[in-house]
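Following are the structures in question.
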Structure P
Amino acid sequence: MPELDEISRALLDAQRKAEDLFATVIDLGVITPRKLESEVSTDIYALAQSHFGVRRHWHKRIARAGPNTLLTYHDDPQDRRIEDDDIVYLDFGPVFEAFEADFGRTYALGADPAKHKLVADIETAFHRGKAYFQEHPDLTCGELYDYVVGLARAAGWEFGNKTAGHLVGHFPHETAPGEPKPLSIRHGNELRLRARDPSGGQRHWILEIHFIDRVRQIGGFFEELLTI
């Protein structure tokens, strides 16, 4: 890997801390049956503050379980109590030293093979998507979106969102006023992922993998940095 610039190092450090936060959530048994999703979210906030000094998050913290895992960040379902054999996904965006981390992982309680397959498939798809980005210097947002949608179909799932990622950076990151579509990974977006921002700086992207099964009423979510 080439030597990273200061911003890239800071973003990667933020992601590693978010990964440590998720590991702490699992190690301390935060995700347990009979808890409400909102209670899991509150516990994550407390852990982020007590273990990592995090006092702000650049987007709402999400814990989704069971049928709610079919839904995306923008949905606001009824708070659900986690069941013994549920699948649960977490999506959180802690800010470490003014740099954002956007981190998503899925955890399967119980021994349902379909749920454990889903957890494995979304991680595999993320790494294949990242490899595809690395192998195609002129790749557009739309082309990457179509590629990961194809990975979902090939693995027997449906892709669960109209987007598969977005920008991330120094808090708050770059936005397009009134028009977020050019700065997201979605079908038809011709913006090259390696295109520079208006000041000539490197853009950094998050890749989001969301596979779902509407019949089984389950979904899985995996996200982290694409460009580093």
Structure Q
Amino acid sequence: MPVTSAALLVTLVVVSLGLPLEAGARRAAGASTGGGIPARFWIYAGFAALYGICETVNGNWSQEEMTSELGASTTAAALALTVFWAMVTLGRVVLAAVQEWVPSRVAYHLLPFVLAGAFAIVALLPDDEPVLGVLAFGLAGLGCSALLPLTISFGQGELTDFSARVAGGVIAFYQVGYGVAAFGVGPLLAGGVGLPTIYASAAVIAVILGGWSFLVARRRPSPASLHPHVGH
């Protein structure tokens, strides 16, 4: 798979070298290079970093939680991870389809609390209920689903002079959160902190995300599209 990915990437680069840039993309890139980083961008960056922690606690540590805490088989643990990512994708599709009835701004404020509830359920699950664990991680996937793309969409809608760099900046801070959870949980476990405590702490972070969502979307209309754009 890595060899195939590398070959496809090289092919993409070779083909792209012969393609002209669109004038609109050039204008957007030119407009984004002037001035410094807007102060409001750091609101989006902070949200993305906290979200990265929450997503990665699920993506990287769900299998450990399932096998070591809930007594699940490796197959059930793999299923929990699969269900989590499937619900991340499905949630984005469903929320995009129901925007007319559930505005994306409303979903943006609600999803962190869905995620917090899922974390709390995981932290409180009894040792012998792996099926409930799978369902809880599915709920966590739904809670994560639209938060990152909507953060980028809100940022691009507000920071118009910086919009060409909003996506990259938000993703960069999401990766910071990813690193904190991916490499920070291990030492905590080695120091005697249990995974239920980790998930309970993640629930607190998700609640903070819920409050932070009002800072991000302050006086902003719902984005026209759930998914962000990359240029004008």
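Upon calculation of helix-only ellipticity at 222 nm (-39500 (n - 2.57) for each DSSP H run of 4 or more, over all residues; to 500) from the atomic coordinates, which of the structures P, Q produces -25500?
Clearly, the read-out refers to Q.
From which structure (P, Q) was distance in nm of label points 7 Å out along Cα→Cβ at positions 105 and 121 calculated, if the value obtained is 2.2?
Among P, Q, the structure yielding 2.2 for distance in nm of label points 7 Å out along Cα→Cβ at positions 105 and 121 is P.
Thinking of P, Q, which structure, once Cα extents along the principal axes in Å is computed, gives back 50, 41, 36?
P
If you work out relative contact order in percent (Cα under 8 Å, 6 or more apart) for P, Q, which one comes out largest?
Greatest value across P, Q: structure Q.
Matching task: 1.9 is the computed value of distance in nm of label points 7 Å out along Cα→Cβ at positions 73 and 201. Pick the structure from P, Q.
Details: P: 1.9; Q: 3.3.
Structure of origin is P.
No value in this document is a laboratory result; all are computed from the given coordinates. Because the structure is predicted, anything quoted here is derived from the model rather than measured. Cβ atoms are built from the backbone, for glycine too; each structure is taken alone.
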